[in-house]
Every structure is written in C-alpha cells, then in structure tokens.
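Peer 1: Alright, structures below, take your time with them.
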Structure 1
C-alpha cells in the first residue's frame, strides 16, 4: 500500500512537495481501500432445469446495485455436481456460500442459520412456514436456513381428447380416486385402450393417494408406521391391477425398487389418466405438441384428504460461508414477494410462497396448456395435507417408499398376497430406518 506521507521528488535545484490538495485526494482514496478489501463475495452453486440460474443472476445484479461492496457470483453446475460433489466438499469443510439443493434433510447439518440477518422473520414464517422445517436439522429447531426456490407436486394428467371421443364427462374438482377410475375405465373401453390409468412406479407417487385414504405415515412418536390407511391403498392399487384398470407394465415391468414413470404411456395415448407430477409439464408440452389435448387435474380425494406430495429445490445458506450477514441479506432479497414472483413466473415453477400461491402467478412464457397445468398445480398447494409436508421433510422417507415399490409389485404379479406385502413393507421399513440411524 502506498505511504500516506508526501512524496518527495528529487531535483537538481530544489525539493518540491505535492500540493496539499493532492495529498487530500490521495488520502481519501487510500482510506477507502480497507472497505474494498473487506467487501463480500457470495458464491452460489446453482443447477437449473430450465433458466433458474439465469434468472437469479439477473436478480443478483440488482442486489449488488443496492448493496455496494457485495459481489454475487452464480456458478452454474450440472445437477450431478449438486448430488455428488457438493456433499463431499461440505464434509471437507469447503464449499460455496449458497447452493440450490434437493437433498433437503440429508444436507441439513451443513446449513447456516440466517435468522439474525433477515429483516422480518414473521414474513418468512407466514409465507414459507410449511416448508421451513424441511431445512431444519432437528425437529425443535426454529432457525431459518434458506427457502424453497419452488415447489413440485405430484398429481394427475388426463387425456382430454380421449374423454371427448368417448363422450365421458371428466369428474369435478373434488372427485374421488374411485370416480376417476370409473370414468377412465369407460374411456378406455370406448377407445379400446390397454388400460384406464397408470401411476409412476414410485413410492413417492404412491404416498399422495395413501395419505388421501387416511395413511398417517407417522405414529405419535413421529416414527414411520404402516397403518390401516396405507394398507387400504395397497389393497385398492393391487386390485386395480388385477381388474385391468391399471396398466400392468409400468409397475410389473421392472424389478426391485427401481423407478419407472408413466408419462411414456400417456404421451402414446395408451391410458386415459396418469399420476406423475408438475415437473413433467415442460416435457408434455414438448413431446405431445398438438397430438392431443391434455390437462392437469386436481389430486383426487379419498376419505381423509385430496393430497399430492410436495417437493422441489431450495436455496440454502451454508456454514462454509465467511460472509453470513451478506448471505442472509441476499437470501432475504430473493425471498421477497416481488422477486420471488419474478423468479417463479420466468422459470415456469410453482411457488412455495404462500402469499403468491393464493394470489396466483402469470406464466407468459408457457404454452396455453402448460399455463393451465401450472395454475392447477399452484392452486393445489392449498389442498396438500400436513402429513404430506411431514412425509417430504422426513429424513428416512425412503425407508417406506422403496419397500412399497418392491412389495406392491410382488403382490401385483402374484408372488405374494396383499397382506403379505403389507407385512413385508412394515418389516423392511423398520429395518431400513434402523440401518439409517446407525
């Protein structure tokens, strides 16, 4: 660093001092250097399904303009880096300041509480209260560790063209799964389809109808439980495969707990209705095009609820950050309603912000069918069961999801009875949780 003393210039005849005014300017400039040296740089590790990182980069520029001395760097990485490399970095005590993650509970021990650096904690609780617990390391924790950048939600798609050709009216918003099954069977018969419906081969997808049919998922102690509501759903689902309502190939076409989606069958018009999720919207508008009219419909009801399962990706603050105040300020900036609405609209996502979910979001970049589907899923957030939120945020939810796929499939193909499948799920679940807790 240059000296604050006046600069002496040697000359053959005399010594000349820099004028007083020049020294003042130089001193003022030098006094600003410590502020520049201590300015914060926030590094954000971001993956994108579409343009999520691009949009937040635009927003970061506005944040920088409002917060001189703070620089936000958006590092766009493949999703594989988030899943495989980020956990290794964090375990080694390294990593970014903020990351966009999907393993919400699994990485929670690395999250940093930013409660002290947000302007209004009541605002966060009011608008993100349903999902804040997903990011908290323990049940009693009240900290703010980040927020969901968007929600995904499981739910059905219907081939509207097939219903119209069969002259069958689609059931209404509060229709039950039984009513949809009956209507879809009529459509399948009229159009000579292989089956009426299909669900993704996934315990996550299965959980929404199970909760709607009364599955509590957890006992009074908060532990996973195989209860009557879950068993009733297993029985109904296996029965639908036995009577031809469900397309057998989706679940019976794979072994073990491997995943298979139903969208391939849907876009080939082999079924009238599928249970998948909101993340398929862009795929549907791209792959189906004008082949037929499709719509998203509200999650059908059971005796207990009309629920899907929420999910999504979160912006989280990380303990590896050396700039906690600036990280909290930036996340608080992104979470404000106007900025969150902009992000949601430009990325064609469902808001995890309660206020926006109630008001609705415009999606000018989506096709009319995609816009309609997004509105259906967005409005469906209000119908999600509290059990569905608890299920999604539970660290060991795979302990019930994976055995469900394996054992229900065995019942579908006749390797065991429904009762045997239920008992196997319960035993596998208990063992999986025990192993995970070691």
Structure 2
C-alpha cells in the first residue's frame, strides 16, 4: 500500500486495493504509540468491512498498552461527542463517510471532540511509515471494554440544547432517510423523543447502501421527496453513511443546500450570542455572506473539510460553522459535525415562529449553482492543478481575483468558480455559482473543457 495516508478527513481508501487489515492494525499501533497511554473509544458505521477493520484497529491499540472501549455502530458525531463528554484520550471512527460501499477508512478524533489536525495526522503518518511502534509486554497490554449508552447520552444532551417543549407541542410530521447508514440508530429515536410523527425510509443498517447512494443530494433523494409530497410531511431529514452530514427537504419536496440552512441557523445563533462570527468553506454560496452580513455578522472562510472549519471556529470563537455539503458545527456542544442538533434547531425555528421550513428558508437568497466531478487519477492531480493555476484564469472572462488557499478559486464579475482535487476520490471537483442559470452553465462548460484538456495532456 503506497501513497499519502491521510486525505481531507482521516484515511479513506478502497478496501482490498488501497486498504487492508494490516493497514488498520498499524494505524491502531500508530495511534497507541502516539498517545503512549490512556483509553481510546472505537466505533464504526454500517459498512461490510467495518467490524473487521474495528477489530484490527483494536488489536493495534491494545498491543501498545492503551485501553480500548468499543461503542459499536453509532454515528460519527456521537463518537466525537462521547470522546469529549466521557473524557477519552482519542476516538476512532471506522467509516468512509459518504463514499461508495467499496471504500473504508478511519477518522481520528481528539479528546476536545475535534478531528485530528494536519500536524497530528503528519505525526501519525511518521510513526506509521517508520514502523517504530510501542510494544507492550504480555502483562501490560491494554484492556478492552464496551459502551452501550453512547446514543442515549448524546440524545439527552441534544434535548437540553433546544426548546424541546415548543417542538413537542407541534407534533411535526417528519420523514427520516438515514440511507441505510449509522443514523438509523439515532435520528428516528431523537425525533420520537421530540414527539414527532416519524416515518423512516432506508432505515435498516446495510453496508451495501441498497436504498440509495450514500451522499444525500437532490439526485439521490427522490424517494424521500416523493414521500413528503404524498404524505404532507412538515420536514424531510437525510443523512450520509456515517451521519456527519444532514440535508433538509421542505414540505414542498425541495432539497435545500447546506449553506442556505447554515445561513438560517446562523441568524438564530447570532440572536442568542454576543459574538457574531460564522465560519464556512471556500465552496459555500455568497448567499451565506449576504445573509450573515445583513444580520450584523462577519463571515470567515476556510479550505474544504470539517476539521478546517472546526479549527477556525475554535480560534475565532464563532457561533456556528459549517459546509455546503451539510456539515453543521455548534461549538457550545462540541467541535465535530452535529447534524442532529441542526435538525433540532430547524424544528425549533418552525415551532417558535409558526412558519414552515419552506417559508423560513425562502428568506435566504439563492443563486444558480452547479457542481461537477471529473475523473482524474490521483497521480495526475498535482500536475493538473499546477497547470490550471496559469491556464484557467486566461480562459475566463471578467476575472477579479484568483485564490489558491484550497484548490483554485476564481472570483468573476458574474460569479465564482472553485476547482479542487478531491481528498477522498480520484476526481477533480468543480463548483460554480453565478447570477443567472445561463451564465453559470456557460462558466461551468468553459471550466470543464479546460480541466478535461489538462487531464488529457498531463
């Protein structure tokens, strides 16, 4: 197994080609060596490889003399929450998040509930590559135990962080689509505790993700949209495989981009706090900036990745952070993605204002936005991006600013475009926003042609 170990968030690779159980064992040994002592909590999502990988990680950690607590199948945010809430020294989540079923991986969480920083990941990678693992004597090995209450403890905390009484009084009709992922064991039960009438689709744990592709978006949520329209439900809630993302669907069946929901919840958060800073990534809509600034707040942007957002949220004491893909970070609870509190806050707004989710979100501006993925072998990503830095701005019209903080971002007179290599898949991602449908399509076509040409000649 060769190549860079860590991607945008943790290790995420194709099982059997880029990832095997020896890698998992050595990742566990690396973490145990890095920590030296203490206790690690290990959980997994529903992937078919999850139990094997968790077992191998456990063996690696135990071999260094560090203890392990197994938490079973739970969402990634729950793992991050209990890492902080119960005082573990680190958390390991066996998951490949929203990637297809053939992928597996590991996310690393610090005791403060934030994902490992690039510095911590680099140190782990050094240990991993050196094979300089700590080896405990037979009578000094770590001890293994189990935790069965993680989801219950998480839900209890969430209920205290929202106006549960107001929500319960409305008896909302909610349809939940966990996508056969780990939210199956969480969101339906949280909604029941809030006195919602809950219908769940794709609600059985299944690592093949038979109901739909793991990433929740307009293309994959057809069944959820149809059910909302047929039943007259008040809200749709959809998750990815490890439930660190959530996408909301209005009572009319409209799938709402995460950055618009961040804008809605940011207004709520700014009214309840003295600070007014909001953090998002470079690929979020300028509609978020417009909404936050209008409400008296300040926007701060980071490279893509929830860890990047969390680090900045902690640094500037922001009231909320998030990503357009459906990541929401509420620092008053922890510094990991928290989709479940986001759902509670949406319902709270609906309950306290008497407005539907569709009515609430209509107040947030929306501009035409397109996303594209272009296949690109991992070994070509670096030379392609290097070539695009000079080539792409030359081919665009009305260029106002060029940024390379994360990939290649170009601000135009009519909008903006972001081109960046995926940290988890062999693709280059294109995101474009403009004032009209015609202009966003024109800009995207131009960018696609230049990127495809650069890949072909690399």
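Peer 1: Name the one structure among 1, 2 that Cα extents along the principal axes in Å, for residues 153-336 alone of 40, 34, 32 was derived from.
Peer 2: On the way: 1: 64, 44, 34; 2: 40, 34, 32.
Comparing all candidates, it corresponds to 2.
Peer 1: So if we calculate mean projected area of the Cα convex hull in nm², for residues 185-248 alone for every structure here (1, 2), which label has the highest result?
Peer 2: On the way: 1: 4.7; 2: 4.3.
The structure with the largest value is 1.
Peer 1: A follow-up question, please. With mean count of other Cβ atoms within 10 Å over residues 73-80 as the yardstick, tell me which of 1, 2 scores highest. Don't skip to the end; give the middle numbers.
Peer 2: Working: 1: 14.0; 2: 29.2.
Ranking 1, 2 on mean count of other Cβ atoms within 10 Å over residues 73-80, first place is 2.
Peer 1: Of the structures labelled 1, 2, which one yields 2, 8, 14, 18, 20, 15, 11, 7, 4, 1, 0 when P(r) over Cα pairs in 5 Å bins from 0, in percent, for residues 273-416 alone is computed from its coordinates? Kindly include the intermediate steps, with their values, before the conclusion.
Peer 2: On the way: 1: 1, 8, 13, 16, 17, 16, 13, 8, 5, 2, 1, 0; 2: 2, 8, 14, 18, 20, 15, 11, 7, 4, 1, 0.
Attributed to the structure labelled 2.
Peer 1: One of 1, 2 was used to compute percent of Cα pairs over 35 Å apart, and the answer was 39. Which one was it?
Peer 2: Values: 1: 39; 2: 29.
Only structure 1 yields this read-out.
Peer 1: To which of 1, 2 does the computed value 13 (relative contact order in percent (Cα under 8 Å, 6 or more apart)) belong? Don't skip to the answer; put the middle values down first.
Peer 2: On the way: 1: 22; 2: 13.
Computing relative contact order in percent (Cα under 8 Å, 6 or more apart) on every structure in 1, 2 gives 13 only for 2.
The numbers here are math on the coordinates, done by the rules we state, and not lab data. Values in this document were obtained by computation on a predicted structure and should not be read as measured data. Cβ atoms are built from the backbone, for glycine too; each structure is taken alone.
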